[in-house]
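Structures for review follow.
What follows is calculated from the coordinates using simple rules that are stated; it is not laboratory data. In this text the structure is predicted, and so the values were computed from the model without any measurement. Cβ atoms are built from the backbone, for glycine too; each structure is taken alone.
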Structure I
Amino acid sequence: MYNGMLHAHSGFRWLVIIFLVLAIIKSFAGWFGKKEYDKSDNLVALILLSVTHLQLIFGVIMYFVSPKIVGMAEAMKNGASRFWVVEHGSIMLIAIVAITLGRVLSKKAATSELKFKKGAIFYTIAFVFILWAGLIKPTLLGAGMY
C-alpha cells in the first residue's frame, strides 16, 4: 500500500503544479489584462482545488502507512525526520488552505478584477509554500526520507 500511495502522491504533485501555475498565469493575465472572469477560469480553479484535495488525501494516507514515519519525540532529534513528520505536512496544509481560499474568495468576489486579484494572491502564496516544502527543503535535505 505504501508504494502505491508513494507513486500516487508523487504523480499527483505534477498535476497540482501544472494547474497551480496555469491558475496563477490566468489570474495575473486576467487581473492586469482587465479581462472578464469566464468558465475556463472557473474550471481551472475547480480542477486545481480538486487535484489539491486529492493530493492531501494521498498525503494523509501515506503519513499513516509509511514505515519511515517515526514518533514525534524521535523525529524532533533528526532534521530530515522532523521535516517529513511535522514540517512538510504543516506547510502543505497551509498551501492547501491558501488554494482553497483563493478559489472560494475569487468565486464570491463581486467583479472580475477582484476574482482574478484574489486568485492571483492566494495561488502565488500557495506556490511559494509548495516550492519550499516540496522542492527546496527536500533538496537541501538530500531527498530525506523518500
Structure II
Amino acid sequence: MSSGLEFNEVEVQALKDLLEVALELKRSGLLGMLKELLSSTESIMEGMQSDLSTFRLGLLLGAILEAARRLDGEKAISLKMNTEDASYCLFNSLAATKPGEVQPKGMMGLMSALRDPDVQKGIGYLIAIAKNLGACLNQLK
C-alpha cells in the first residue's frame, strides 16, 4: 500500500535539513524549552500581562530583534561575534570590579589613569563605538 507521497530531490534535502535542525535543538535542550513554551503559551501570556517588568522586557526584546532584523547578513554575523566578545569582556570586568571598593577619581587621577594601556584600550573602544554610532545617526536624517 502506497502513501501517495513522492518527494523530489530538493524536498528530500529540505526534510533532511529540518531533521538536522530538530536534532540540534534536542541536543541543546532548546527543543524541550520550545515545546514547553508552546504548551503553556496562555499561562505565560497571562503572567506577562500581570507583570509590568516582564511586559517591558518583552517590548525591549522586540525592539532589539527588530533592530537586528534590519542588519544585512554580514553585519548580523559581526554583531553576533562582537557582542559575544564585548559581553565576555564586560562581564569579566564586572566580576573583577567590586563597586564598593572603587575610589573616586579627580582630574589628576584621570590624567594618571590615561597612562595605563588598558584604560587607553577601553577608551579607544568606546570612542570607536561613538564614531560608528554618530555615523549611523547621521544616516537616519
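Which structure, out of I, II, was distance in nm of label points 7 Å out along Cα→Cβ at positions 42 and 66 calculated from, if the result is 3.8?
Answer by label: I.
I have 16.0 for Kirkwood radius over Cα pairs in Å, calculated from one of the structures I, II. Which structure is it?
The correct label is I.
Once distance in nm of label points 7 Å out along Cα→Cβ at positions 18 and 90 is calculated for every structure in I, II, which label goes with the largest value?
Comparing I, II by distance in nm of label points 7 Å out along Cα→Cβ at positions 18 and 90, the maximum is at II.
Can you tell which of I, II yields 0.70 when FRET efficiency 1/(1 + (r/R0)^6) of positions 26 and 74 (r between Cβ atoms, R0 = 35 Å, to 0.05) is derived from it?
Numbers: I: 0.20; II: 0.70.
This value belongs to structure II.
Quick check on the output: 3.0 is distance in nm of label points 7 Å out along Cα→Cβ at positions 10 and 106, derived from one of I, II. Which one produced it?
That value comes from structure I.
Comparing distance in nm of label points 7 Å out along Cα→Cβ at positions 58 and 114 across I, II, which is largest?
By distance in nm of label points 7 Å out along Cα→Cβ at positions 58 and 114, the leading structure of I, II is II.
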